[in-house]
Structure formats: structure tokens, C-alpha cells
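Have a look at these structures, which come just after this line.
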Structure P
Amino acid sequence: MKGGYAMKLTFYGHAAFLLETAGHRLLMDPFLSGNEKASVKPEEVDCEYILLTHGHEDHVGDTEQIARANDATIIANFELADYFGDMGLKTHPMYIGGRHAFPFGSVKFTIAHHGSSLATSKGRIAMGNPAGLLIQAEGKTIYNAGDTGLFLDMKLIGEKHRLDLALLPIGDNFTMGVDDAIEAVRFLGPRQVVPMHYDTWPLIEVDTGGFADGCSRAGADAHILAPGESLEL
């Protein structure tokens, strides 16, 4: 906590989160209207920034609608930012390895091993490289791994940054499963972990109890949030 303010993270379901800092609201990967388990509707969201890890539909989700309603700035890789910029929306393009200071703090893009494409009226088009996000605000560092498999450079991320929280996919099939995500916790060394990208569909249903136990053995506190639940940092 800095200046007496505790940041608050709210899980909206799948990989969608709202991060509230002192005076700022950051929305990540807002897949809401197509997600039966989402805890909010797009029209209920209030935010200043929308951060996107990659271009798949279950992450881009309701970005256009929410950005227009809130006059929000979309922070994304160059191709995604260009795509939404052509719609007349406010964007800030970034890319892997780059860091930028914003009114709320800073964002740095990291690698992620996945894909990134979006179905459009012109067919499915590539949307740049997938990424993870390192968000620094209120004296804390949060790592959103995005959709990814396990990779050895997570050790480097953990060595360079004291992570207060890691958001890690655990659903397997499309991303890391539980065992690899626990290994990621060992690599990253975060104080706390919140799992994501699981149980949205039968294909990615997992045992979250096994994940929580594994995180504890790896030295981190796991918080299994139901959609709509929050965590203070």
C-alpha cells in the first residue's frame, strides 16, 4: 500500500479483470457478453484504460463497446492498437520489451507463447504477437501472463521484478495446465497468485484445489476468485 490506498483487483470471469488504483480503473481482456459465467455486462463497466494481451475473441471481447462508452484508452500491441484506432478509438500501441509511463503507473509488455488473431468481416486476420503485462502502480508490481505456455524466461521476469501478484492461466489445452502453472510460480516467485482462463468451458475445467496446494508448496498464496470476487493488494 502506498499513500494509504490499497489496490483492488476484481475478477470478471475467464481472463477479465478490473484493477483499481488511486483514482484509476484498468480493465484487462474484457470477454464479457460472450461468457455465460461473466459477473458483469459490458454496459456496467466503468474504466479509463483497457489492456489487451492478444487478439483472440475470448480476450478482445467487448473492447470496442466498452472503450466507446467510457472514452477509454486501449493499450495493446501495435497491430491491435492499429485495428481499434481505425475505428476512431483512443489507443496506445506497445510491443514486447517496451515500457511506458501512464498516469496510473507503468506497463511493460513481455513475451507469451500463444497465438493472436481475430475474426473480422474480411476473415481471420493476424493481430500481432501475444504478450504478457507487467503493471506497476502504487508501489506494487502485477504480472498478467496472458495466454501462454510455460517458458524459461519467466525466471528472468521473477529475478528482475519483485512480483506482488501473478495472474496465470491454468486451464490446459490452450495454455499452461495446473502442473506447468505451479512451475511458473516457482520461476516467478510472486507473493500471491490468481488463476485465470479455466472452467469457462468443459474443455478447460481443472482442479483449482490442486493448484492452490501447489502454489503453497512453491511459496505463494493462491486466491481462487469466483467471478465478481475481489482481492485487495
Structure Q
Amino acid sequence: MKSRLLLIDDDHTLLQLLSQYLRESSFDVYTAANGKDGLRLAYAERPDLIMLDVMLPGMDGWEVCARLREMTDVPVIMLTAKATEADKLRGFRLGVDDYVTKPFSFAELVARIQAVLGRLQVSEERTGLLVHGDIVLDLKKYQVTVGGLPLELTPTEFRLLEALVRRKGGVVSDEDLMHEVWGFDRDDPSLVRRYILLLRKKVEQTPSHPVWVRTVRGFGYRLGTAPLNPQAEEDQ
């Protein structure tokens, strides 16, 4: 499974060249040229890592980072023309994971990305916990809590929820769920739909109006973190 990256930078040439290089390095890449679009993509796509330029028009990288931390703990690598000690301290207080000083080589940035993602994976393996919003999965004990309350799931329901949590809010297709949950390399939307309904009955306060397990028409399913705008394109 490819890691999903979000690159936020107002240098359009850099966006084009770097995103192409990252895709050739086996990453899925989303790009934004300003903080507002970057925050929108971060919420919609739930990337595994964000590369964020400090100097952005309007909302600068510091403010974007602060807003990101209000909704996610996704790793952030700051891209900056000068990384002073004061800047680094400010960034670390905001939860920045690494700095890359411009100009930089694309190969170096990929190495930094892999290092940050590697530390995240080791942390998850060490604790045995997967977390998404108020949902916590203990992979060693096969236990689930939502908002601190325990949830009783069958093994299939647990694997289904795990597959969704691992995407950190990204969309998962029926075919991918079939492969990850049941081990079948085929598409069976009716089977997936049936278990999604069973999972909603246990996770959601109002299963007919799901907050957590969302359907994205024509694409699959994803986990939410809060009630969405009822005018959104998603089909409940």
C-alpha cells in the first residue's frame, strides 16, 4: 500500500517537479499552493505525511501547522529557506517532525520522509495501538474503544474497522476491503455493504446517519472524525 503525501507550497515549479519525483518513488501525492487548500485536502484525503512550506501567501505555514494539529497528529515536515534555532523551537512546539532547508535534493527529502514514516510504523508496532479520532484499536488484545467506551466486535468487524483506521480517513474501495479483510482478490460490494451496516450498528449512535463509517459514492468507504456537512457529496 502506497503512503499518501500532501505537499503544500506556493512554488508551482517545485510542486510539479517534486510531486512527479515522489510519484515515481511510489508515493501517492496531493498538492496545494496555499494554506486554505492544503487544510481542505488534509481533511478530505487524510494523508500519511504532510510537507509544508513556511512562507505561504495569506495563511503562513505556522498557522497551517497549528490548524492541522487541531484535527490530526499526521507527521509534518517543514520546508523552509532558513531554519534558525528559533524557527525550529517554534516548530517543535507545534509538533513538527522534521525540517528540510531549501534548496534541497529530492533524494534527501525522500529519505527524510521514509525515516519519519518508519518511526511512526515502529511506534504503532511497539504500542500495538491504532488511533483515529476517538477510535482506538489495540491490535495485541483485539480490543476497541470509541470515546473511551469498549466496543464488542466480531473478528471480521474488527479487521474491517482496522482496514479503515489504517487509512487515517482516506477512502478504501470495496475491492481493497475484500482483499484486506477477507483475503479475496475480487470485488463483492454486497458482502462489504452488509458488514459495513453491521459495523455501523455498533460504532454509530445513529446508524442511519453515520458519523464515523462514511460512504463515498462511487469510491468506497472512509472514517470520519466529526459530523460532516449534510450538503457534502457523501451518501449516508
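Given that relative contact order in percent (Cα under 8 Å, 6 or more apart), derived from a single structure, equals 18, which label among P, Q identifies that structure?
Of the structures listed, the value fits P.
Among the shown structures P, Q, from which was the value 3.1 of distance in nm of label points 7 Å out along Cα→Cβ at positions 106 and 218 calculated?
Source structure for this number: Q.
To which of P, Q does the computed value 2.2 (distance in nm of label points 7 Å out along Cα→Cβ at positions 42 and 194) belong?
P
Among the shown structures P, Q, from which was the value -5500 of helix-only ellipticity at 222 nm (-39500 (n - 2.57) for each DSSP H run of 4 or more, over all residues; to 500) calculated?
P
Work out the source of 2.5 here, i.e. which of P, Q gives that when distance in nm of label points 7 Å out along Cα→Cβ at positions 82 and 98 is computed.
The structure behind it is Q.
Given a value of 0.40 for FRET efficiency 1/(1 + (r/R0)^6) of positions 50 and 210 (r between Cβ atoms, R0 = 30 Å, to 0.05), point me to the structure among P, Q it was derived from.
It was calculated from structure P.
Please state which of the structures P, Q yields 18.7, 56 when Rg and Dmax of the Cα atoms in Å is computed from it.
Q
Ranked on FRET efficiency 1/(1 + (r/R0)^6) of positions 66 and 146 (r between Cβ atoms, R0 = 30 Å, to 0.05), which label among P, Q comes first with the largest value?
Of structures P, Q, the maximum of FRET efficiency 1/(1 + (r/R0)^6) of positions 66 and 146 (r between Cβ atoms, R0 = 30 Å, to 0.05) occurs in P.
Computing mean count of other Cβ atoms within 10 Å over residues 130-137 gives 23.2 for which of P, Q?
Clearly, the read-out refers to P.
Taken together, the values in this text are just the output of simple stated rules run on the coordinates, not laboratory data. These numbers were taken from a predicted model, which means no experiment stands behind them. Cβ atoms are built from the backbone, for glycine too; each structure is taken alone.
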